[in-house]
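Participant: Next come the structures, one after another.
No lab work stands behind these numbers, since they all come straight from the coordinates. Here the structure is a predicted model, which means the values were calculated and not measured. Cβ atoms are built from the backbone, for glycine too; each structure is taken alone.
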Structure 1
Amino acid sequence: MFRQLLIVACAALPIACSAAEEAKYRYKEHYQPSRSAISDPNPSQPDVFEIFWYGCPHCYHFDPLVETWKGGKADDVNFQRLPFSLGRPQGLLHSRAFYTAESLGILDKMHPILFAAIHEKRNPLASEAAIQKVFVDEGGVMPDVFSETFNSFAVESKVQQAEATIRKLGLNSVPAMSVDLKYWTGGREAGGFQGMLDVVDFLTEQSRGNSK
């Protein structure tokens with residue numbers, strides 16, 4: 001009899017662990033649903049988004065943690081960044097800088113440079129001319145190539161698409177992270193930077209289960 005009870009107890013352990021994990025991160029407490037429905041860009045795999053603004057000091061300090069997390073993420077996780085203007089004209093300029101770097105194929109190089117320009121060199125990048133100087137001096141981009149790309153329809157379209165997506169998520173602060181554009185979490189919800197990444201890992205596992 002005792003042996004039978006022991007077998008039943010052991011069999012229940014995975015269920016208990018799963019329930020404890022689910023209780024650790026609670027819906028509408030540690031993560032929030034998107035305010036409006038957004039199509040999952042890749043239903044067969046988890047998609048993780050970092051929402052940020054270059055002018056945000058919290059985003060600047062969070063970025064190295066995201067880079068470390070990105071380096072250790074599973075191969076099936078798609079990661080991308082979404083710049084957010086927070087309704088500021090300067091924020092829109094920064095979003096254009098992000099998509100300009102992406103369009104020119106130098107985003108990995110320029111992303112930390114743009115953060116450093118603002119938070120280490122105290123250059124607010126408050127004008128197109130200021131942003132161009134950074135691209136030319138530190139990115140090796142020709143001025144005419146920068147200007148053409150920065151003011152292109154393609155870059156403008158990406159900026160507006162990012163703004164629309166973030167509005168549908170219901171975000172009004174950064175940094176934040178979203179999984180599948182279905183749920184999002186921030187520092188307040190998750191209890192800090194590491195908490196955000198832990199919630200993302202939790203939601204990523206849920207996403208995998210839903211795609212099976």
Structure 2
Amino acid sequence: YGADALRLAISFLGPYEDTYPWNENGMKATARLIETVFNISDKISDKPASKEIISSYNLMVKNVTSMAESLKFNTAVSELMIFTNKIKNDTEVNIDVWKGFLKILAPFAPFISEELWQKVNQYNEFSKQNSIHLQEWPKFDEDKVKQPTKTIAVQVNGRIRGEIELTDNETEETVRAKALQNQRVGSFVANKHIIKFIYVPYKIVSILTD
């Protein structure tokens with residue numbers, strides 16, 4: 001899978017302060033994320049981004065910034081997944097949005113981010129001062145932030161234990177991360193084995209534990 005997929009998978013396991021058994025399914029999810037990012041890199045253009053993409057981009061920057069500062073790396077990776085899922089089917093992706101996204105991705109996947117940063121800037125050879133890891137962290141525009149669109153309940157063993165807010169283009173992986181990050185839900189699944197995770201899109205999450 002590669003070093004970046006491993007770094008992302010470890011970040012995606014759960015809240016930083018907890019411990020978790022290793023699960024290779026996390027590697028599969030993060031490997032798909034890297035593959036998606038790599039494929040998007042061939043669709044970069046100067047075409048202006050739509051208002052919807054700009055809103056989603058600003059929300060992603062805002063959320064990842066806050067989550068990284070709070071060491072909530074699993075939900076930060078979830079936000080990266082949501083945003084890539086948002087833009088992956090576009091025929092063209094605005095270059096400024098793409099550069100900002102790569103800067104946000106860089107701490108979590110340093111190697112693919114550096115490679116694609118060099119590519120999008122058309123650098124002929126690597127130079128330290130041009131490294132993505134020395135660039136300024138992107139800022140978000142609060143006026144352009146798109147807010148969550150749907151609140152759904154999370155059940156644990158048949159009883160509602162909390163709620164999570166979802167944005168457009170969520171995946172089961174991102175919903176799972178949000179559900180387990182929820183403080184109340186987390187208290188009911190802590191130190192338990194999750195037997196089944198059921199997500200009915202934009203309706204409900206049901207978690208079964210032993």
Structure 3
Amino acid sequence: MIHTRVADMGVSEPGGCRHVGDMAHATEAWPPNVEVARRTLRPLGATVLWVAENAALPLRDASLDLVVSRHPVHTPWDEIARVLRPGGTYLSQQIRGGTVRELSEALLGPLPPPTRQLPEQAAAAARAAGLTVVDLREATLRTVFHDIAAVVYFLRKVVWTVPGFTVERYRPQLARLHARMVAEGPFVAHARRFLIEAVKPA
């Protein structure tokens with residue numbers, strides 16, 4: 001099947017619009033990313049739309065063959081089902097709850113098991129919106145930190161790993177982790193992802 005009408009949701013990391021579709025739309029919720037996405041995708045013929053989190057997608061009912069998203073913060077299942085044509089597909093790579101948990105616990109101490117962003121929750125939400133889940137798979141990926149500078153850089157970029165992180169606030173924990181890395185070698189955590197593919201019944 002050749003998809004011709006596609007939307008890429010959350011295009012701070014553009015995916016689908018780079019490769020498919022002669023009628024491409026892209027949405028982004030964070031305003032600073034909108035202009036970046038427009039500069040990247042406009043030459044490819046894509047229209048980039050600012051859409052606030054939890055807002056309705058500014059697209060017609062049953063107008064898309066394919067909707068893709070990578071690492072969405074929120075997945076608007078009802079809206080995805082609305083804009084897909086019968087037989088259309090939603091494909092998404094998502095961050096699973098508990099990702100790089102080992103690093104979070106190194107600074108925060110023991111944490112309860114994750115209760116959000118779980119594959120089975122996404123599948124249930126897709127089905128509740130009227131979609132058929134045709135693929136659901138998980139992956140666990142080694143994330144290796146070779147020195148404490150890499151840890152600090154990561155925590156500053158991936159802010160939900162340790163909310164409110166600053167070097168000053170977590171200096172004792174960082175010092176302990178640094179000593180551990182010097183003694184034992186690189187610190188290994190595990191990034192957790194899942195892929196979900198859902199189809200709107202024809």
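Participant: Looking just at mean count of other Cβ atoms within 10 Å over residues 49-56, which of the labels 1, 2, 3 belongs to the structure with the highest value? Please list the in-between numbers first.
Facilitator: Numbers: 1: 22.9; 2: 16.4; 3: 13.4.
Of structures 1, 2, 3, the maximum of mean count of other Cβ atoms within 10 Å over residues 49-56 occurs in 1.
Participant: Comparing Cα Rg over 2.2 N^0.38 Å across 1, 2, 3, which is largest? Could you put the intermediate results ahead of the total?
Facilitator: Details: 1: 1.21; 2: 1.04; 3: 1.17.
Once Cα Rg over 2.2 N^0.38 Å is worked out for each structure, 1 has the highest.
Participant: Next question. A value of -19500 was computed for helix-only ellipticity at 222 nm (-39500 (n - 2.57) for each DSSP H run of 4 or more, over all residues; to 500); which of 1, 2, 3 is the source structure? Display every interim value, and only then the final one.
Facilitator: Details: 1: -19500; 2: -15000; 3: -9000.
It was calculated from structure 1.
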